[in-house]
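Participant: What follows are several structures.
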Structure I
Amino acid sequence: MGLAIALRKKFNGFSLDVAWEMQNELLVLFGHSGSGKSLTLQLIAGLMRPDAGFVRSGDSTYFYKQNRVWVPPQQRSFGFVAQDPALFPHFSVRHNIEYGATGFPKTDRRKQANQIMELFGIRELEHKRPGEISGGQKQRVALARALIRRPKMLLLDEPFSALDQPLRCSMRTFLLQLRKTFQVPIVLVTHDTAEARVLADRVVVYADGRVKRIGPPAEVFANSCETEQ
């Protein structure tokens, strides 16, 4: 299961015009802040409506301007995690995770939450609230909430950028483990070269709302000065 996009959007004076495809891999969108990476992720997730283009995954079309196809975000089988984990402060860890499976029968929600909390090593936190746990634990809860429905795609918008360096390294390793366990395609937004090198199967380099280059990390970063321009 992969993803194919062609998206155009004008927003607050900024013009985005990008197209790329991916398979079952971890694809990194890389570039400076303001290059259009996060906007692309929001358009894929359905949090904003593109001006033109399409979003397709397997046999499903989520947006196709020409045929007036528009699937709202809650009906897209994508998990989404941002830099701010956006946990409900008055919910327990368990309740936050189960919220990701809203619509499932209660017994199924509890069973899935139990399984994913064990997998993520956060079972002992289930009765705590977000204000009582660390930044890394919050991101694990956010990832668990995004994955509880077993989505077709995981979209990550700089989820580790607010963490300190040792914790970021730990979460990168954890993400690679998740990739092997769930075998779900992942699109990760980052402007951290080290993060892109460690995590990516392929890198899409953005600059000024356009795709500048696509390739494996070793190839893309072979001339780091050129990439940073």
Structure II
Amino acid sequence: MANYLVIAASSTIGQKLVAELRQQGHNVITTARDNSKITPDFILDATDFHAVDKVFAEAGQLDGVVNCCGSLLLKPAHLTSHAQYDQVIAASLTTAFATVRSAGNHMRAGGSVVLISSAAAQTGISNHEAIAAAKAGVIGLMRSAAATYASINLRFNAIAPGLVDTCLTQNIINNPDSLKFSLSMHALKRIGNPEEIAGLIAFLLNPANSWITGQIIGIDGGLAHLKVRNS
């Protein structure tokens, strides 16, 4: 039985991941900003370095950590306010950095850290400037951390989902025109479900796959790297 920490476990993907890991028999420690969706083990502002470090310290020896924090802002750069930009960077990149920082401090016996990037960080999608910047930063952070901490067998990987059916994406999914356009961009002509994302994260946490580090793994229905006709 492994001991895992899931940050932002109240997110749609976080909840599916916690359920899967517990079904596999693992101990899962959870955090959330509040108890409106789940009853977490820790109430945590994951942008607060000191608070994240304290959770790591109290969680004990960890085999793996996942940061499920994020936000979604669909606006061109010229319509994005400084406050909106700061919020997107804080939610995706600052929380990821805080996670990496605390993992480096506390997981000295090694383990697996999984961060969440986005297909938008790897391909040009209109009106995604802020989120693309934040999620591209997550990729650079992950790769640098993977090199820094390889000597203690602490692995870092990131996943890059396309459009997934979550609480954050309901405005897109519930708009027929937006959904039709989004489907046309995915080679498989469907959006992802959170169970698929949770399954990939669980794969990266599994010590059976401990020769994987420094990787950005797309799970996007072909969005980022396949050119398809919109038919």
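Where a number appears in this text, it was derived from the coordinates with a stated rule and is not lab data. If you're wondering where the values come from, they're calculated on a predicted model, not measured in any experiment. Cβ atoms are built from the backbone, for glycine too; each structure is taken alone.
Participant: Identify the structure, out of I, II, from whose coordinates FRET efficiency 1/(1 + (r/R0)^6) of positions 102 and 206 (r between Cβ atoms, R0 = 30 Å, to 0.05) was calculated to give 0.35. Each step should come with its number before you reach the end.
Facilitator: Working: I: 0.35; II: 0.90.
This figure was derived from I.
Participant: For which of I, II does relative contact order in percent (Cα under 8 Å, 6 or more apart), calculated from the coordinates, equal 20? Kindly include the intermediate steps, with their values, before the conclusion.
Facilitator: On the way: I: 29; II: 20.
The read-out comes from structure II.
Participant: Quick check on the output: 2.7 is distance in nm of label points 7 Å out along Cα→Cβ at positions 62 and 198, derived from one of I, II. Which one produced it? Present the calculation step by step, with values, prior to reporting the outcome.
Facilitator: Values: I: 2.7; II: 2.0.
It was calculated from structure I.
Participant: Still on this model: Using mean count of other Cβ atoms within 10 Å over residues 6-13, single out the structure from I, II with the greatest value.
Facilitator: On the way: I: 14.1; II: 24.4.
The maximum falls on structure II.
Participant: Mean count of other Cβ atoms within 10 Å over residues 118-125 computed as 15.2: which structure among I, II? Before the final figure, lay out the partial values.
Facilitator: Working: I: 15.2; II: 21.1.
Going label by label, the one that fits is I.
Participant: Can you say which of I, II returns 2.0 when distance in nm of label points 7 Å out along Cα→Cβ at positions 22 and 166 is computed? List each step's numbers first, then the result.
Facilitator: Working: I: 3.0; II: 2.0.
Among I, II, the structure yielding 2.0 for distance in nm of label points 7 Å out along Cα→Cβ at positions 22 and 166 is II.
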